[in-house]
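Throughout, read-outs are computed from the coordinates displayed, never taken from laboratory work. Bear in mind that the values here come from a model prediction, so they are computed numbers and not experimental data. Cβ atoms are built from the backbone, for glycine too; each structure is taken alone.
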Structure P
Amino acid sequence: MENHPLAPPRRRPPTHMADARIVAGPIAMRARIKVSSGGLLAIGGLVSSILLSTAVLVGVSTRHRARRTEP
């Protein structure tokens, strides 16, 4: 059904682009990224799950333990 005469033409999904440049003294770095809307949503989900798990680990590690009373 790919080449059906009544099938709508296939379009590429819209993409989002970002360009960043970091200069620190004599060192310079440049990065470019092109990602679709679905990819951007997936990246957001991954970052939020990493931040949530980090917050849980910090909360557990800094929680005060119950003190034992010696008989």
Structure Q
Amino acid sequence: MLNKFKNSLSKYLNSTNGVSEQIIEEALIFHLVNNLHYTYNEKIITDSDLKLNFREKIEKLNNYKLTDKEFES
């Protein structure tokens, strides 16, 4: 599925004079959400938001609360 997306994106990029980074990001997000069933979280805006979300997911998956030291290692 990912190879199909890469091929489609590659063909699209080669057929245009240039595509903005925003268009590429939107295409990737569309693919992840619609084809791979990822959940898009609009609340993740900054790197800090991303790290916090990652930490929450890891803690939930492992049923274990990480200390700050463990997380930063």
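Computing volume of the Cα convex hull per residue in Å³ gives 133 for which of P, Q?
Details: P: 201; Q: 133.
Source structure for this number: Q.
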- prompt: If mean count of other Cβ atoms within 10 Å over residues 26-33 comes out at 8.8 when worked out from the coordinates, which of P, Q was used?
  reply: P
query: For distance in nm of label points 7 Å out along Cα→Cβ at positions 10 and 42, which of the structures P, Q scores highest?
result: Q
field: For helix-only ellipticity at 222 nm (-39500 (n - 2.57) for each DSSP H run of 4 or more, over all residues; to 500) computed as -12500, the structure of P, Q it came from
entry: P
